Structure P
Amino acid sequence: MRVPEQDAAASAPQVVSAFLERRKEQIAQRWADAPLFRSVFTVSRDEAVEACKAVVEALSDVAVGGRLEDITAPGFAPVRDQLGRMTQTRTRAGSTPAQIADEVAGLRVPAVDLLREEFADPATPQAQESVMALTLLLGTLRLVVMETALDANAELIERQRQQLLEVATPVIKLWEGTVAVPLIGTLDSARSQVVMESLLEAIVDQRARYAILDITGVPTVDSLVAQHLMKTVAAARLMGAECIVSGIRPAIAQTIVQLGIDLGSVLTRASLSDALAYALGKQGIEVSRADAGASAR
């Protein structure tokens, strides 16, 4: 197949657009075996071919508009949608944005080879300009995919961070009507929000009347951390639960005093066991030492 004579005066982007539309099937068949598509569409090759056709059609729309270097060109919208889902799959599988970009770069050679076949003499200026235009278009496609992959990677990292926060702040049912959150590590705004949400959900689910915030594993307490604790205590009260803060070590107690933080409205206990004993006592459950009972006999 050769470029028709009436297209000899057409601009390079127009030639590329017509080529992509005309040879869509052949390009899609070659791209379907490329790592980018083959690794995602592992069940059916026909699905990979259809996905490739959608990308080729979108590139044709971009080329006819002449905006070969513009990653914001409207024609790239379907590409972002199609390849966005693919890059998310590749990212979850462990591929980096750079690896995905290299896979996109691998699409250039099959497409350029087919384009050269369109010309009786690939050395003519029009042929060379067309090849350059297609190369530029696929280079822009690579940038679009890299941008999409970076966005997908950022979403994955944020989701994993949220999951880690949730795992790091478990809510434990200690007794009927009593739950506890053992806090370990630094308490920042994001984690404090997760603590509050998890605790309030547990209060509702467990119908808890007492909630214990144990900060034995929190290395430092500043004014921000103290504010977060007080907000959590206030929220728990609004849910009908009495909140107890336990595990305030001597060093932290001195820091709180030096900062002038008023925790007078917050019920505190030295340890988690003391807080649990208080909560059980309020429910009419007496806690005594086993050795004390043995000596009494």
Structure Q
Amino acid sequence: MAQAEEARARLASAHGIDPAHIEIIAVTASGDRIQDRALAEIGGKALWTKELDAWLAEGEIDFAVHSAKDVETLRPEAFTIGAVLEREDVRDVLIGAQSIAALPVGAVVGTSAPRRAAQLLHARPDCRVVTFRGNVATRLAKLAAGEAQATFLAAAGLKRLGETGTGHPLDAEDWLPAPAQAAILIECRASDDRTRTFLAAVDHAPSRASVRAERALLEGLGGNCHSPIAVLTRHEDAGLHMRAAIYAPDGSERVEAEARFAQDDTVGPARLAAQLLAKASPRVALHFAGAAA
């Protein structure tokens, strides 16, 4: 809802209209309703989009606001990305300790993200991961209840909720974020020219370029909710510099590679994906469909 409010505020400002003229329709996604299991066990990223997709296809809503990292790489042709808002802080925040190194020996850490789990176990194989799902308040409550000694949250989400003083941000150069993390993506019907024009006013070209490149990397890897993938994209001159890593889910192996390419080059990320998979051992590659391509 905070993301929807932000999208509405930006659109209203860009068009010089009262925000009240943009109605927010709250749709409860399956991913919100099912909190006791990891997403990978119950349907993956589609759990965040299928209800909104149905409303969009039926014309009940004109556009849908998503966390870009939660949108499947392959989408129905009937929909298009109308805008990517300016990307927020891409870092993860560690709650419960000042750093990964400062976690107690054998610490129990809550997360449902395969990337975060693999990164943690790669850096600290002595730690134990337990499944943590829910919104920010739910996760902090679980932490306070002693279900874990630490957890991770996205810096962008905390900022949007006014919780900027919570936890310790992790350096994105050392702890690579999730693909498309911290970006708000707005989809509309591909045939709806009026809405596409309306949304274009808030499209942030640099953010769209980095998100598009990271989604192209995901597609090249054949990644899904089980695949531990981390990536950091920086703008350099007129191009992009992408560093990416893939892991064995238990953190025992890590493969990293980097590349530079033009902002509109979707082949560059695909080549980087192929490079990562070529370097990966079978125990890592088996978690990526792109390895069989």
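Rule-based calculations on the coordinates, nothing more; no lab input. Since the model is a prediction, treat every value here as computed from it, not as a measurement. Cβ atoms are built from the backbone, for glycine too; each structure is taken alone.
Descriptive notes on the structure:
- A value of 25.6 for mean count of other Cβ atoms within 10 Å over residues 180-187, calculated from one of P, Q, originates in structure Q.
- Of the structures P, Q, the one that 13 was derived from, the read-out being relative contact order in percent (Cα under 8 Å, 6 or more apart): P
- Which of P, Q yields -20000 [helix-only ellipticity at 222 nm (-39500 (n - 2.57) for each DSSP H run of 4 or more, over all residues; to 500), calculated]: P
- Structure (P, Q) behind the derived value 1.32 of Rg/Rh (Cα atoms, Kirkwood Rh): P
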